[in-house]
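Alright, structures below, take your time with them.
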Structure I
Amino acid sequence: MTVHILILCTHNSARSVLSEGMLNHLAARLGRDVRAHSAGSAPSGRLNPFALQALNAAGIDTTGYHSKSWDAFTGPDAPPLSIVITVCDSAAAETCPVFFGGTGQQPVKVHWGYPDPSNAEGGDAGKARAFELTRQAIGYRMLQLLALPLETMDRAALQAALATIGQS
């Protein structure tokens, strides 16, 4: 049974998109039945071109990616979510979305904050570097997530393991 994971950030244009791309790419490479989705509480309606550039440079196909609202994951046709990860940077006083979910059992929720690479200094070269470093940091955590026995972990163990990953 597919493990569905929703990654949230306010605008769904950069960090959540990087996370969706990395998790789906790595899950496919590792043969894991895990499917990442991304959304935002106030989607911008566009993807940051530096996010797409970082994913494409890593060999990740971004065809079909788009900025979307978390409303798509609260209705009866939504995939059954096991995990919701917020990736905004609460240390920078960003307002992270709070996901209430849809029907059925509530997903395990965790926060893995990343600074917004869109705010990097140094012009386009600085932003491109910041997006690549963020992609790498996200990939590291996603590999740790995929090393977990997601299909057999109870909620408490999963919550604890995800919190530990978020501290790395």
Structure II
Amino acid sequence: MAKKQKQQTGGTPATVALTAAGTAFTVHAYAHDPAHPSYGEEAAQAMGVSPDRVFKTLVADVDGELTVAVVPVAGSLDLKALATAVGGKKAAMADPAAAERVTGYVRGGISPLGQRKRLRTVLDASAGEHATICVSAGRRGLEVELAPADLVALTGAALASIGRT
């Protein structure tokens, strides 16, 4: 039934999860340009939102376990800080094909919400500086805006300083 609802509403697993949880969110759609060098910066520009409020979803391998890191598009992920945040020793970016397979999303459209397999998640602490943040809604050209506390609640995320500017 959820699949049928998804097809009828044009939603993604992320928006379906948000709706099912009764979470307040806003969808922002924009025309994705495949030639743009940065998915996150493209989203911020297209929506007219400060890049420090738009967060990218990255998948890393921490001591053999895939882990989701959600950081501002204006910066980068500090892999050592991510490993520390989850009690690990070593982190490296995950193989893109593995990240797509486990999350069910394509690169540039990976959402921290509605993933095929729920992965351990860490949200950069800077998210708490904003009333709302934007994350991928599950496909390129589609973002959801929601309260950071709601993202934490829905993903079971830990908050830690894992981003670098």
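FYI, it's all coordinate maths here, none of it is from the lab. These numbers come from a predicted model, not from an experiment. Cβ atoms are built from the backbone, for glycine too; each structure is taken alone.
Okay, here's what the table says:
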read-out: Which of I, II yields -8000 [helix-only ellipticity at 222 nm (-39500 (n - 2.57) for each DSSP H run of 4 or more, over all residues; to 500), calculated]; value: II
read-out: Distance in nm of label points 7 Å out along Cα→Cβ at positions 30 and 62 derived as 2.3 - corresponding label from I, II; value: I
